[in-house]
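Read the figures in this text as sums done on the coordinates, not as results from a lab. Keep in mind the model is a prediction, meaning the values are calculated, not measured. Cβ atoms are built from the backbone, for glycine too; each structure is taken alone.
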Structure P
Amino acid sequence: MIIRMWHGRVKHDDSEAYRLFLIERAIPDYQSVDGNLGVRILERRGDDSTHFITMTSWESLEAIKAFAGEDAEKAKYYPEDDGFLLEFEPSVVHYEVVGRSSEFSEE
C-alpha cells in the first residue's frame, strides 16, 4: 500500500468552504479511481492560514498514475482550487506502508 500526501493552505475565512469542496468534489474523485483504498482529509488552523493535508491510500503506483497522470509525484489540482489556495505546491509525497494497526485500517 502507498500513502499519497498533499498539502495546501487557505485563508481562515475560506476554510469551511474549502473543506466542503474537498468532501463534495475531491473525495468522490479519488474514490472513483480503481486502486484507491481510502481518503482522509486533515485540517489544522495555523497562525496565518488553515492547512489541509489530503492523505490517500492506494494499491500501487499504477493506481496513483491512473489518478494523477504519468508523473505521480506531481500534485493534481482542480479548477476550483484557484479560488482558495494561497499557493500551489508542485509535488506530493508518497510513503510505502510498512506496518499498521487495525485502528488505522481502511474500512
Structure Q
Amino acid sequence: MPGVERDMKLRSWWAHRQGLDGTFEKKTIAETLRETGWARSVGGVAPYLGLFARCGASREAVDAAVAALEIHELPAVRGCTYVLPSADFALGLTAAEGAGSE
C-alpha cells in the first residue's frame, strides 16, 4: 500500500500545483493566469477550458476580461500565441521577438 498512498499524494500535489483543486475559485482570471502560468492558445479552446477548470470562469467572463485588457492573446514564446495577464504583456512580447526569423 505505501506505493498507492505515495502515488495518491503525488497526484494530489500535481493537482494543487496546477490549480485544479479549487485553490483559484475566488481568484480573478488574470490572477489565475499569473499564478498557474500562461495558457497556450494556438487558436483553440484550451484557455477557456483551463480557466474554467481552475477558477470556474465562463466563456463570457473570459471574453469580458479580454475586452477589459485584463488578459489578452499575444504572440509569445517560440512564436506561439498564449493568453497572458496584463502584468506579463511586455514580457510575452519580448519573448516573441525574433521568433521565426531563422
**Fill in**
Matching 2.5 (distance in nm of label points 7 Å out along Cα→Cβ at positions 26 and 50, computed) against labels P, Q points to structure Q
**Asked** For which of P, Q does helix-only ellipticity at 222 nm (-39500 (n - 2.57) for each DSSP H run of 4 or more, over all residues; to 500), calculated from the coordinates, equal -4500?
**Response** P
**Item:** distance in nm of label points 7 Å out along Cα→Cβ at positions 58 and 90 - structure with the largest value, from P, Q
**Value:** Q
**Item:** log10 I(q)/I(0) by the Debye sum over Cα atoms at q = 0.10, 0.16, 0.17, 0.22 Å⁻¹ from the coordinates reads -0.33, -0.70, -0.76, -1.08; which among P, Q
**Value:** Q
**Asked** The value 39 for relative contact order in percent (Cα under 8 Å, 6 or more apart) was derived from one model only; which of P, Q is it?
**Response** P
